[in-house]
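What follows are several structures.
Bear in mind that the values in this text are calculations on the coordinates, not laboratory data. Note that the structure is a prediction, hence the values are computed from the model and not measured. Cβ atoms are built from the backbone, for glycine too; each structure is taken alone.
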Structure 1
Amino acid sequence: MADILFVATKKCGVCDGDVNVTKVRSRLSMVKQDSDFCTYYKEVNPNYYVIFVCPHCGYAAQDTYFEETPTALNSIKDFLAGRTVNVNFSGQRSWEQAVATFKLAIFFAEMSSTQPSRLAGLYLKLAWLLREEGCPEELIALGKALEYYEQSFLREKMPIGNMTELTVEYLCGELLRRTGKLPEALTYLGKVVANPQAKNEKRVFDMAREAWREAREAQKLASEA
């Protein structure tokens, strides 16, 4: 594990303190990937370490945004003022610690009224972690990810990160399918399959077609029952 993890120093966006964070080296061997892009690796789950937590003030955020000054900086400072912080998530993390860091990051992201796509990504990765242990709360996290991805359609310019509009549309359909909302899932997935631009994104097209087939079969079984 020592050759995979390494320590770097980052600046907290809230208190400006120096924070030693544990990061994962980029060269990992992928084992498989679920239909909602949850990826499994041979060596370590990198999502255990994508949330940085400041041991000085307690602020938590995804690695990409940790050094940014939150839009609700004063609200966060007021919330943290006078609180005794006793958190240390440096070094190798357990599953429980990884889940705790995501819940902290989501708390502060919602307080900051951050972009819906960022919150969607946090909830989606939290759902992936919960899936590892078969936690039923996974469906709640998937539902929240869906809610924020749908908001991102209305409020943000596409693409979102490395996801095209077609990919986000597919992901919404897949999350609807996974959370049992089959009619809505079929609508989303049907749009992806029928989109002429889908030919330019063959992998997404093939995944959408397979998800549409599975949703249709599930709906048929439900109606027969």
Structure 2
Amino acid sequence: MTLNAELRAFYEARQQQIPAEIREIMRRAGQALADSGQADRTLTAGARAPRFTLPSATGQAVSLDDLLADGPIVLTFYRGAWCPYCNIALHALQQHHDAITARGAQLVAVSPQIPDESLSLTEKHQLAFDVLSDIGSDTAKQYGLAFDLPDDLAAVYDKLGFDLQRVNAGHPRTLPLPATYVIDRAGTIRWAFADTDYTRRAEPADILATLDSLD
């Protein structure tokens, strides 16, 4: 089963558990984001990858330049450990981690959550790659990914107990679009995936195919 087939099956099962009024709020927010043109503002293949230095789950500063010194990067942005679709996608990437490293690349994940949350996620899912904290989504903004939740959806997330005020260190409304980039050693984006629909993610097979095509 492909990652997106797994995500779709999870979505359909989950819809039956969500009250109709909340489903409608989520639907309206998703449609508004799709209509906003946000996806057209994200970086695409051929662009220079914006540089960053972000703390890892253990508090170590990790820079894109240092990562690229060792080879290509697979850089994936996710919303947070509270998002089940993100957890499914990260698990799929972990399953392909050996295949990514065998191609000389490193996998790095970025979210707006505080390092403590990233550490909990890393330990829970036994992730073998760095999970970085982009507090305030400044790096996500450089990649054209950051957006603000509408009031009614933010209230739903509060009601569901996601506590984005705490886990995002006072930036509860700003999230990144789910996105994945393959960046070559020269710092050029060679492949990009970004979608306003958080139930869709980059397929690991496409990531591996891009890595295979790098010079």
Structure 3
Amino acid sequence: MTLFVVATPIGNLEDITLRAVTVLKEVNVIAAEDTRQTRRLLEKYSIKTPSVSVHQHTQPEKLEQLMARLRRGEDIALVSDAGTPNVADPGGKLVELARREDIKIVPIPGPSAVTTILSVAGIPTDSFMFVGFLPKKKGRQTLLRELEKLAVPIVLFESPNRVLKTLGELRQFLGNRDVIIGRELTKLHEEILKLSLDDAILYFNQHSPRGEFVMVITPDL
């Protein structure tokens, strides 16, 4: 009766731990954010464990079915599309329910886009602020004003269709700071850039943004 929270690759399917593969093979079911996305990983490592989808729109009845399986003594692995579950990710509800009932929860650590980009940022990272995705509308400008006051690196995620808007607003509220941008980390077309915000805006106006982005904005020292 254990809920395993399993980190999976953020791009390169070889970036998975031996322990994670073992757990995914041995549990009774895999609760995946998107079963189609997870299937690629399972097929690569010949993992035959059945999977079910669990995401932000999952109905309470389906979560209760998984909880019932845990109560019966089954083991479940929770995975997201990429990286560590519950870090800017919708899988937290199942963990919350299991925690309420004192069901054993075991983390299986591994890839994370946050630590990946920080490891190559080339700046002090003893402390930092992770904000995930900025709010699309409500609270967005309020958060940007709060970020302006921080004296630590700021890490955030962004999608390709909003990256130029976000870079422009960061420039507006935080000034022309340096930003380390990771695009398609660990994948075939990985790109890691360190630019001023002005230069980053210019660059992505000239190169159409593609893939998933993680950014580190340096503090204004």
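Looking at relative contact order in percent (Cα under 8 Å, 6 or more apart), point out which structure of 1, 2, 3 has the largest value.
Working: 1: 13; 2: 29; 3: 22.
Looking at the calculated values, the largest one is 2.
Ranked by distance in nm of label points 7 Å out along Cα→Cβ at positions 41 and 185, which of 1, 2, 3 sits at the highest value?
2
Consider the structures 1, 2, 3: one of them gives 49, 31, 20 for Cα extents along the principal axes in Å, for residues 9-72 alone as calculated from the coordinates. Say which.
Among 1, 2, 3, the structure yielding 49, 31, 20 for Cα extents along the principal axes in Å, for residues 9-72 alone is 2.
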